[in-house]
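**Student:** Structures follow.
Coordinate-derived values only; no laboratory data. The shown structure was predicted, so the numbers you read here are calculated from the model rather than taken from an experiment. Cβ atoms are built from the backbone, for glycine too; each structure is taken alone.
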Structure P
Amino acid sequence: MEAKAVAKYVRMSPIKLKPVTDLVRGKNLDEALTILKFTPGKGAEIVEKVVKSAAANAENNFDMNVDKLYVAEVYANQGPIMKRWRAGAQGRASMIYKRSSHVGVTLKER
């Protein structure tokens, strides 16, 4: 049995989120939340929110024991890109890519 949570269209590049997801993959729930709490940056806050949501889903929807949960799978995939332009040198236009992500967490019982 597994519990999942997904945050879609997060306005942060997956390049900034992937190092944070690598920190918690395979860890126990308590250990993962502690790591995310003390990791600086906005990416850690986003991943922590999704992990807490998956833990709440596991406890309330699937009657899983919270003490036995671990982070089985965590990912930060590329979402849609908003393309904007900015004035460049000599009358040209420079592209600006505002990237977004889909963050997902799967918790399982040991």
Structure Q
Amino acid sequence: MASTKDYLEYVLEQLGELSDVSYRAMMGEYILYYQGKVIGGIYDNRFLVKQTKSAKEMMPDAPLELPYEGAKEMLLIEDIEDREFLGKLFDKMVGELPAPKKRK
């Protein structure tokens, strides 16, 4: 099942206080970027983020879910409406994520 544009817009609205959040549609799902780094995505209308040290510390009980078959497990964001928490989470995570690879 593909994610809906409405759900993407809802998540982006919750992240509205953060600058430099963007997305890219990919095979019916959406990859989320923060400050140019892949931070997570919308998969089957679920908001998932990468498993970084700070994300695991801030969400120790978050369920691990597969975004799609063959992928690494990601953390499910269950309280999407806590904008303050999302801002802190993204700000802590971004320093732990690799820089995007340069395209040739």
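**Student:** Looking at distance in nm of label points 7 Å out along Cα→Cβ at positions 11 and 43, point out which structure of P, Q has the largest value.
**Tutor:** P
**Student:** Work out Rg/Rh (Cα atoms, Kirkwood Rh) for each of structures P, Q, then name the structure with the largest result.
**Tutor:** Largest value of Rg/Rh (Cα atoms, Kirkwood Rh): P.
**Student:** Then there is this: One of P, Q was used to calculate relative contact order in percent (Cα under 8 Å, 6 or more apart), giving 42; which?
**Tutor:** P
**Student:** As an exercise: distance in nm of label points 7 Å out along Cα→Cβ at positions 3 and 67, calculated from one structure in P, Q, equals 1.6. Which structure is it?
**Tutor:** The structure behind it is P.
**Student:** P, Q: which one has helix-only ellipticity at 222 nm (-39500 (n - 2.57) for each DSSP H run of 4 or more, over all residues; to 500), as calculated, at -7500?
**Tutor:** Traced to structure Q.
**Student:** Given structures P, Q, which gives the highest value for distance in nm of label points 7 Å out along Cα→Cβ at positions 27 and 51?
**Tutor:** Biggest value here belongs to Q.
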